[in-house]
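Participant: What follows is a set of structures for review.
No lab work stands behind these numbers, since they all come straight from the coordinates. Keep in mind the model is a prediction, meaning the values are calculated, not measured. Cβ atoms are built from the backbone, for glycine too; each structure is taken alone.
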Structure P
């Protein structure tokens, strides 16, 4: 299994910080690729936060939950609430967005799929190392 829960949480927290930094950088760049990257990273960040909270949850369920959360926030943009909240607290616009775009849903799905595949790959490597280490100690 995974080495220790605290190491796992530290790795997830560091990954989340990295995603925030890259996402803010993507927001600073104009263009469709940057917008796609920022939207995908939004869902990746949601996944990592959920993974920090629910360490032993199924990876696929976390990916679905991250996508669903992102989609609900996107659908909320059909109302005036995000705009009102953004007027009251401008940084909220980074989290809530300002206008609905169906193409953002594709970005969220790709972000969820990408982080799910990446997390599975990382866990596979960690588990392989752990089993090799256990065999060498035996």
Structure Q
């Protein structure tokens, strides 16, 4: 769920065992991801592949920064499919084929995200000196 090397690099930025800096990053990511998923659903309904690609790219970067590897990988696929490109086969896609590939990914990425969010919240609950969640 989480790339521990990346996550530990983020933890190294914390000044003390309250983990305020990294926890703030995580909670900002939760907020970003939630609104991005809403935007992705809306873009899918409108069949707006360019918007889906852009949103996939955006959330891919945010996910990579925290080490949320599965979400990062799924968002990268959404980014490429939104560009009507299947990087695995090296082929271009029709808009219909791209949307057909994106639809199951939208469900999958939300499940992957939920697992990562749960893991991160548990980690902070168990390891941070203060257990209060920052205001989001």
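Participant: For mean count of other Cβ atoms within 10 Å over residues 72-79, which structure out of P, Q has the highest calculated value?
Facilitator: Largest calculated value belongs to Q.
Participant: Taking -25000 as the value of helix-only ellipticity at 222 nm (-39500 (n - 2.57) for each DSSP H run of 4 or more, over all residues; to 500) derived from one of the structures shown (P, Q), identify that structure. Intermediate values should be presented prior to the final figure.
Facilitator: On the way: P: -28000; Q: -25000.
This value belongs to structure Q.
Participant: Out of P, Q, which has the highest value for mean count of other Cβ atoms within 10 Å over residues 24-31? Before the final figure, lay out each step's value.
Facilitator: Values: P: 11.9; Q: 17.0.
When mean count of other Cβ atoms within 10 Å over residues 24-31 is calculated for P, Q, structure Q comes out on top.
Participant: Here's a follow-up. Suppose Cα Rg over 2.2 N^0.38 Å works out to 1.14; of P, Q, which structure was it derived from? Numbers along the way, then the final one.
Facilitator: Values: P: 1.21; Q: 1.14.
The read-out was computed on structure Q.
Participant: If we compute percent of Cα pairs over 18 Å apart, for residues 40-95 alone for structures P, Q, which one ends up with the highest value?
Facilitator: Once percent of Cα pairs over 18 Å apart, for residues 40-95 alone is worked out for each structure, P has the highest.
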